[in-house]
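Since every read-out is calculated from the coordinates, none of them should be taken as a lab result. Predicted, not measured: the structure shown is a model, and the values here were computed from it. Cβ atoms are built from the backbone, for glycine too; each structure is taken alone.
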Structure I
Amino acid sequence: MRRSTSRRRFVLGIGAAAAAASLPAAIHAAMGPNDKFDLLIKGGEVVDPSQNLHAVRDVGIRYGLVEAIQADIPAERAVRVINASGRLVAPGLVDLHAHTFPYGSAIGIPADELVPFQGTTTAVSAGDAGANNFAAYRRFIVGSTRTRLYAFVHIANMGLAGFPVGELFNIDYAQIEPAARTVAENKDIALGIKVRMSENVIAQHGIEPLKRSIAAVEMAGTGGKIMCHIGGVQTRELMSQILDTLRPRDILTHCYSGAPNNAGKFTNIVQDGKLIPAAVDAKKRGVHFDIGHGGGSFDYTVAEVAIAQGVPPDTISSDMHVFSGNTPGMPFLTWVMSKFLNMGFTLDQVIAMATINPARAIDRLPKLGTLQVGAPGDVTILEMVEGPVEFVDTRGNKRAGKVYIKPVQTVNGGIVFGRPYSSPFSVH
């Protein structure tokens, strides 16, 4: 009975939050003359691609939601004020590919520990848990983490608990019905199915793991997506087959990987210096291209060719975990954003790829990834640091840059990480 009651209260709470976030702006703005904002972020350069907004604005937050965004809100109208002058104010950053199941998967890291380094307010667990351990992720991690968490359920029933041993060396671990049931029973946070298709994970099982993943997500009946990891697949033909099999809005993560297969062959989306036709077709069909930088999955030489030949990324994500976080590529989300900023993308484009674009891919919470009135009070304050900087990818290729993005302060649901501390600490 206790479990049922707890789940019912949780689901009702989710529904109430969603309903509040979708209320008309006029209702949120109905403040009396003596009412105060809980938090005012004042004087920052707001960059919100969802509204085509790039201008100095004040952001007022009340009851965990964005209440107002105006040219000037007097400081005395707020209980607490953050001075953001000279800094960027963006919607809370959304990391579409991270590993956030500490103590349960072999590579997970606590999402809240990443906040000072990359300013994320929302993160997606990229297959840390499968059918056998997803309940533990939900019960012990999601409920005790300030960062808003969603997840892809791994097609392998143990998720990544067996790392570094490939979880699909034995294809019997890819069980369709348990995976489908897990997605269906957790549809508020489960976005779909994750599958890793590189040869060092699936051996010689070809397209079968992806086929089982699609069967599971369709059986679940939630409209979920596939997140498909690539990098060093068994053959060149298999890479094209993977791309041809993915459905519109499925996510191809590590899209610019240059990792070789077990034989040392280059079997990624750029082959012999050219983008393969299947990648172009997948992009046109609506397959979502995600960076997933990580410790071994971003190659400048692949990215530069793919982008030049018409396949830019849709989202920038970190693939942060306990191993990738220690690599020279430093795949913290803001650092990966900085790499693309120095590759010629505009600041607005880079911020869109880490806010509104992944928020739309998640499609779970109204107005996530934006600072529109009524949106969750998620804000990332950033600093643009100018000066010579060197970036390195995961294969040792280096590129010079002139600027990088540094996280300064993060607000999640109207509650600041760090000072000023709220009293009571959190209303959530």
Structure II
Amino acid sequence: MAEKILVVDDEHIIRESLSYILKKENYEVDEASNGRIAFNMLKESSYDLVITDIEMPEMKGIELLDEIKKMNLETNTIIVTAYGSMETAIAALRSGASDYILKPVEFDELLIKVKKLFEVRDLHLENRILRKELQREYDYNNIVGKSPAIMQIFEMIKAVADTDSTVLISGNSGTGKELVARALHYNSKRANKPFIALNCGAISENLIESELFGHKKGAFTGAITDKEGFIKAAGGGTLFLDEISEMPPQLQVKLLRAIQEKEYTPVGTTITLPVNVRFIASTNRNLTDYVSQGKFREDLYYRLNVVDIHLPSLKERDGDIPLLADHFLDKYRKQMNKNIKGISNDAMRSLMNHDWKGEIREMENVIERSVIFCNEDFIKVKHLPVQFQSEVQPTEFLPSGSLDESVKRFERDIITRALEANEFNKEKTADELQVGLSTLYRKMKELDIQV
């Protein structure tokens, strides 16, 4: 759809000329002979750009700019001014004008500026959409699970997200520590600023100081240019220090100063720079053991551990396994454009009985692989990796956990099996189970059975 432009000038010849040139470029153009008329038009209709003269009767261009600002309109503005009125043009830019152009108007120059403004606007819009998508993707509500252990994590994220307190996220590899860190960032007041992740275990000891704090040209062999560090790159946002236990001891002192004093010094300089980031760290090690062994500074540990979020293993939240499996199935069947309806009971039982040493990351890989090899309506045991096929248990019900959890698991199993047998015809399923249709729907909702 063509961009809509409002041309505002009390001189008919200028107004008409500008309109003619812009219409030739396929823009939709309206005209106003003074600021007051333009103001009334802006109240009735939206415009992508306003091109306005400064000196006009009834309402001057600067006044019109002020009104546009008050209305919070997402409208770009270009001021048209005489050569001798540069001070006015500067004042207009300070009042929120996007750009200015001098009289007599060079039409080619005007068209270049208009095109550039729309390109910048589209880029900002695209960035805003991407940020919203990221926020949706990393919203804590998208962390899958309904077990008491994971519900407690949700509550902690909600409580701490909008603070600047440092957070230490602990848990086994593959439990989703970075996902929680991103959820904390994208639900905070820093959400529109960068989220920078640094894996402390993936960078050599010689380079990690430079990567974190930056360096000056010539600070060491190979430092051929100045380099800004991760702390500066994350300015205003969040710096996530993954595998913090792997940070060299000599660097832990500098990090402590950055967190505590809110300042740091790049390598090879004596200049102190301010720190404006929120620090989140994660570890799959027992840091208290590292502290007692002298591998990790005690003062840094307590500075990082203002809030401790411990992520449970899948053993501690086995009731979430079906939800996670369905979540990953939905993700990969969409990516691969496959019409897979679900996971069979035997396959799900095998997933439930598996010892997930690689935690959620391992489960995601298993489901992705299964989707690749499945050309049927349901993922079956034969579509799972070989080790799962030897883990299949007899189909009789084996209670585990509390009585309430065991009953729910049993009901979910029976209802899912009946739905599969009846090709997901709910009326037939309700008849077979000898329950009312409304009861079946209620049970499906309670047990989160999605078909």
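Looking just at distance in nm of label points 7 Å out along Cα→Cβ at positions 119 and 191, which of the labels I, II belongs to the structure with the highest value?
Once distance in nm of label points 7 Å out along Cα→Cβ at positions 119 and 191 is worked out for each structure, II has the highest.
Mean count of other Cβ atoms within 10 Å over residues 215-222 computed as 20.1: which structure among I, II?
Structure I accounts for this read-out.
One of I, II was used to compute FRET efficiency 1/(1 + (r/R0)^6) of positions 239 and 407 (r between Cβ atoms, R0 = 41 Å, to 0.05), and the answer was 0.35. Which one was it?
Comparing all candidates, it corresponds to II.
Thinking only about Rg/Rh (Cα atoms, Kirkwood Rh), which of I, II has the largest value?
Once Rg/Rh (Cα atoms, Kirkwood Rh) is tallied for I, II, the winner is II.
Can you spot which of I, II the value 0.95 was calculated from, given it is FRET efficiency 1/(1 + (r/R0)^6) of positions 63 and 351 (r between Cβ atoms, R0 = 41 Å, to 0.05)?
I
Comparing structures I, II by mean projected area of the Cα convex hull in nm², for residues 103-326 alone, which one has the largest value?
Sorting by mean projected area of the Cα convex hull in nm², for residues 103-326 alone in descending order puts II first.
Quick one: relative contact order in percent (Cα under 8 Å, 6 or more apart) came out at 18 when computed from one of I, II, so which one is it?
So the calculation was done on I.
From which structure (I, II) was FRET efficiency 1/(1 + (r/R0)^6) of positions 111 and 175 (r between Cβ atoms, R0 = 35 Å, to 0.05) calculated, if the value obtained is 0.80?
Of the structures listed, the value fits I.
Which one of I, II has helix-only ellipticity at 222 nm (-39500 (n - 2.57) for each DSSP H run of 4 or more, over all residues; to 500), as calculated from the coordinates, equal to -14500?
It was calculated from structure II.
From I, II, which structure was Kirkwood radius over Cα pairs in Å, for residues 55-94 alone = 11.2 calculated on?
Among I, II, the structure yielding 11.2 for Kirkwood radius over Cα pairs in Å, for residues 55-94 alone is I.
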